[in-house]
Structure I
């Protein structure tokens, strides 16, 4: 299978009838690269590919994969706003053209919604959806094919898509302690062991049906024996199912125990990060309080500072008044209030103290009498001048203070951004580290170890019961055959029952052998690929245990999985995925979101060197500089059929793209 083209309409940040992505590749250039920063629309394309193929099946997975997001949340924001204003519906669709076994198809998923404004909120209601699957004919027409899970399972089953269409973070988790269940499921699903298991179950049901028919037709003592055979066969199957359930539960508990033990190992680092987060959180609170204080000060000072608009007229008016005073048109009048204040204080403007009846005191008294004789109009003019000069100084002071407050606010906002960025980085690190304290983890470990011991005890008890049951069935089978000789019709059913049982047992044996052979092959290819990815892996022994744990041992034979760097762990997971792809002999496209996100540059080079040879089509979603850098460009550039650069407009919230090769 190969992806040929992807057409998006109003899907996520891709507004309207967006240009078509061409994914067709040449044999010598099997790679397609899409470059874009976080939030630019890379993961939306990843989701569009999955939705186009798997429709509602993928929609059920979305909330878990995308933090509660549903498919209706992918309808483009701008298209919704425009539709709400016009009172019309919006159609979101994805059309994927693909080829398989020399035949070409396209599949379209569409969702129609009607947005309505409810106050400030926009309510979106689904009004319709369609799925259309067509095959291109040699004549240039298309034939409509009924959309069915059976058709897709033949191409790329939904239960294994996650092992060929995956993101860097998810693939990293496969190599984490306590992931044996997921590793086992990956092998069983990708190499089609589930089909073999279903065949075994089907034959068991056929054998049981023959046994029930034999019971109905039998008489006398044979009827009693057939009834016992039915009962013991049921007990046998119940025991086998219980053993399988116990083993699954034990495997899950083993995974939990390993994960908790890993947390204990990493706990000191977690506590260090958590403490830093708490300190920075307190610092952020202080910054936010300070910002609020500054904003209140700005709010108070803005009315005064706003008078700056009248600065020029005030200055002009002051100049006119002073000019008239110089010309004698306005007497140089001194406020009576000012003179009275000076007399009351016993202090002159020049700061000289004086006594009552002194020379200065008497001069001020004479001036007060003189001022009282001036006209009221002259007094008002002088007071206006005083008020204008006061207003002028107030405007200057207020604007100086406003400028200082604004500078302080910008400084505090920069501090806030810095603290929030570091807290976000810590949160990201903490997602991969334990946050519980030692006491809690120890208690959880104790509980799970007790449960595991109980599983082991139950498993042994059930195996003992199974052995007793199988011994009884051997004796009953002897009686059945002997008594069945007298009733030929029942004897025929007994033979069919025995043949069906033998066939189911043989398939069970083949199932177990096939599972073990697949495990060994996957282990072999995982080792090969890991060594190609990580040159420093020569000191490690990589293996896949019979319990389906990805194991790493150092040169002394000690467990070293937790000593791998995040990049090495991701390489181990990627090596495992490629191994199961080889063993399964499936050839789907390999679609990877952020494959280099945890890798150092020398590991980038090793992985980039291998990527062009991993599959017939490889689609990569990369972050500029961090992943699409000089190293990866050097090793991938010549193998790229298409390179797309995504650009996101934060105002319109729309993604556009440019083809750069």
Structure II
């Protein structure tokens, strides 16, 4: 069950973000009071005041200026300190303003947008010493750092849950798939840096030097043996970060969020569990007589059953137990494309010996524009003008048809049905795809496949010389009848008698021509190809993506001193990572789409809140550090730019010229404004899916 509802999550994050801005400005304000600078305003947000308070005036909707003018004949900013004191009115207006994108302290003689604004008043900002002005400028940043450390300490006192540094999936075609890393292995260190969470793994890889090897120290899942592997990360177009193709491990508990039930139900139905009562939050406890703790151990049990139904015991959150037979899904070969494919589609297909299954619709998402056009279980026979599309064909065609309607021919309950797919402006149709393993037909084949690396020489697949047409049906293999891809794989494996020798396989096919002509074909496997085929195993019918993560808890175990040490260590780490992010952004190994603005922070934070109060405190601590670092960048209108001007003034004996400051402020506004627009665009596109 979610810790907060979505609406309250958003409100909570807005309040939290506002608190961090308040703390930052409070630092400037307290330092200005210490330096005896006249502070005319303490504001959270920009624009017109929603509400305000001034001593002697009280609380007002809007600004207090009207009330001050009514009593003194002029606004407070035009009155001397003596006039305000005589009237019993405070010099500072505390205001909440309309645009919640920051805040500011208005000091006499200091205006970010008007560098020429000066005052002869001895209490003005420009009249106090440079040292005191440096303290005032840097106080907001210091307050954010202190706040971050306090929040980190509070979170670690109770403990914060993170994804455990255990490997879940090793993504086919990615750098990790070319190494000895296995699902279930624990990552101990990356490039010599100890790893505590899976986030540490992701960060270490994302911020690695481009083109250089990354060293992983691992502990094997089966024997606990320590091993070391090396690989060169590749840019992931989906994330905009360097990656190696690893995902975190999952527990044996189905996703608990009740909103996930509409996604899980069709998957349970596909696994034969539609009438079992099993749903979100249920946990696998045993497979046969063996206890189960993680998805990986369940997967090992399914693989060991070798396609034979095995009893799986499930337990509900309320303690109810259900036992049901389940059978694994046959694993297929991962065949990497020898040529480049679009960045937003996989670079591989799954199949057998160069043959690929057709595409099936596994789920139509609740917000899909095609709810009344397509159904789960539909098999794609044609999309647009392409017959027998494989997975990449389907995705390419859809992406190329953004904002259009695509004619499709599907196989539905044994009959061919013509329909259309509405493609949204993002090139999506709102469905989850799968392989049509129940249909003994092939899609477009892969006569050539890529090697272990992008630079490797492409290799021919065993069926390359057959020139099989898309939608060809497989009738038999070595006289064994074929009814689906399960029997196809079994027959092909049975045909391999000795993997040390070449193997000849005979296959009867039915061509997708008008007269459905049948013919006998044969092809050969070399020993390596035969071994790959023989080694194919079985995988659970439910992907680990639909199970709760495997958690690890970072905690000080109630020890305040340990919490303080962990808090300051995490603060230092976050500061370094923030600067490194900016460096990698300039270098090009971190995409600008990975940055978050206010919209993105609220969106991400509303999801973070569901993980509990301690993780929310941890998240706000990271945001506080980021606010400090970004504010101290040496850009005009930011605290870092003002501090740099003060250093220049200390060295030269005078501040930079007004002309220079005006030009620099305008340039900084254009840069920050452009960046804000770009980041907000990516925030909104993420929000809209």
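Coordinate-derived values only; no laboratory data. Predicted model only: the values in this text are computed from it and were never measured. Cβ atoms are built from the backbone, for glycine too; each structure is taken alone.
Out of I, II, choose the structure whose coordinates give relative contact order in percent (Cα under 8 Å, 6 or more apart) equal to 15 when calculated.
Of the options listed, only II reproduces it.
Assign the value 14.0, calculated as distance in nm of label points 7 Å out along Cα→Cβ at positions 355 and 475, to the correct structure from I, II.
Matching structure: I.
Matching task: 1.07 is the computed value of Rg/Rh (Cα atoms, Kirkwood Rh). Pick the structure from I, II.
II
Determine which structure produced the value 0.75 for FRET efficiency 1/(1 + (r/R0)^6) of positions 27 and 187 (r between Cβ atoms, R0 = 35 Å, to 0.05), calculated from the coordinates; the candidates are I, II.
I
I, II: which one has helix-only ellipticity at 222 nm (-39500 (n - 2.57) for each DSSP H run of 4 or more, over all residues; to 500), as calculated, at -11000?
II
On mean count of other Cβ atoms within 10 Å over residues 75-82, which of the structures labelled I, II is highest?
I
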